[in-house]
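In what follows, structures are represented as structure tokens.
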Structure 1
Amino acid sequence: MIKIRHSKKSDLQGIKAIFEQEHAYGGTLQLPYQSDSLWEQRLSDSSESNVSLVAVLDDDIVGQLTLNVMERARRKHVATLGMGVANIHTGKGIGSKLLAAALDMTDNWLNLIRVELEVYTDNKAAIHLYQKFGFEVEGEAKKYAFREGKYVDAFFMARINAN
């Protein structure tokens, strides 16, 4: 059974292991070969404005999602998110569980109206997942990021909570 909880310092190696996988750093803005100290810093930045959730299966970290609430006065109704799932566990509902937990927080506890993200246009599985949860493509950024020796495009997606 998949359990979603807030990350803790002892999760560092599990989270880092996810983002060391080629599909994870290739599908995000992460670089390969990130240091432990960088991940320690990211985990220590946790607050009400920066939430890190993990998916745990049989005591293993199999997914991670970061939710960043905007701190600027006129954007406090907005959060951005990014996530990764261990390659051997993709397609098993882990991303859905992480995303559902994050959206429960944004809608029912953080009083947020808008959740934004960027996703590469060739990441069909992620786009499908986000659309399943009500995210819509709002725009496309040409040559958004450099990946594997070439520039790739990304969609800007957002979900508006109508409640």
Structure 2
Amino acid sequence: MSRLDLFIDRMVSQRACLDLAVAETEDLQGPIYELGLGNGRTYHHLREKGLSRDIYVFERAVASHPDSTPPEDRLILGEVTDTLPDILGRWGPTASLIHADLGGHNREKNDLFARKISPLIEPMLAIGGMMVSSDRMYFERLSQQPLPEGAVEGRCFIYRRDGA
């Protein structure tokens, strides 16, 4: 499979999974966390959904398209391994939806990072909240969800926090 085909599969899957997660969490009041802004495509997509929830973006340094850059008061700059625990300490487990697209092109490195960051993400979700990731994550209390129609297996993953 060409790199272009892999990219297309990832984008189509990301959109399908995000759209499902937005619909499934629409009754929750908590904020949305976008982990990694990049060019800002998924942030822009979430914003275009007309959500009434605040979208907070966690990023090391902003390099997004001007139309896809969050306002300063919704931007949390720094290493996500430092900023996630800080926000959890301030706001608690309130996130209705978390999206993470933090990996690079090295699958082994991505997997190691996913193992490191999973315990930081898991306690941030509110009950009923969902997490969409471009990489497999390693959670103890979140259950992996089936992919929606149009998503390609292994290109995106969805998790939900059920119960207490």
Structure 3
Amino acid sequence: MAQVKVLFVCLGNICRSPLAEGIFRFKVKEKGLSDHFIIDSCGTSDYHIGENPDKRSLGNARKNGVDYMHKGRQLKEKDFYEFDYILPMDELNINDVQRIRPEDATAKVLKMRAFDDQYENSDVPDPYYGGENGFQLVFDILERSTHNLLEDLVEKHDLG
């Protein structure tokens, strides 16, 4: 069985991208499609390699019914061949991803909010320096976006 491989990307891999990974993994499991997906996240920087996600992000996710764990890692060239879809959170992340993307890369790079029907193609804001409201806003954005991403991938890859 072919699997769809999805990689979420932000700057440090402790707030937005591991949260997107956690929400998406939850939605995939809820639909009984876990065997059809490989899901991961990473950062464009090396700031938080091996670290757990931000405690505020984890707490907010739990409050919203999503429990996840992840160890921070940095985006590598091999990711462009091992994943089908790479989903950066904002323009800065896209620029960083495109800068290291090999010319013959096979992964499709799509902005996370290309799947947000409310604010298509805008940035997922970084909640790191903000308060609880910022983490809830990011959760809401990623919940909408990952829902639509999953619907799109189920249809595109005939997983329904």
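Every number here is computed from the coordinates shown, using simple stated rules; none is lab data. What you see is a predicted model; the values in this text were computed from it and never measured. Cβ atoms are built from the backbone, for glycine too; each structure is taken alone.
Structure summary
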{"read-out": "Answer label among 1, 2, 3 for the case where Cα extents along the principal axes in Å, for residues 3-42 alone, calculated from the coordinates, equals 30, 17, 7", "value": "3"}
{"read-out": "Test item: FRET efficiency 1/(1 + (r/R0)^6) of positions 59 and 115 (r between Cβ atoms, R0 = 25 Å, to 0.05) calculated as 0.75, pick one of 1, 2, 3", "value": "2"}
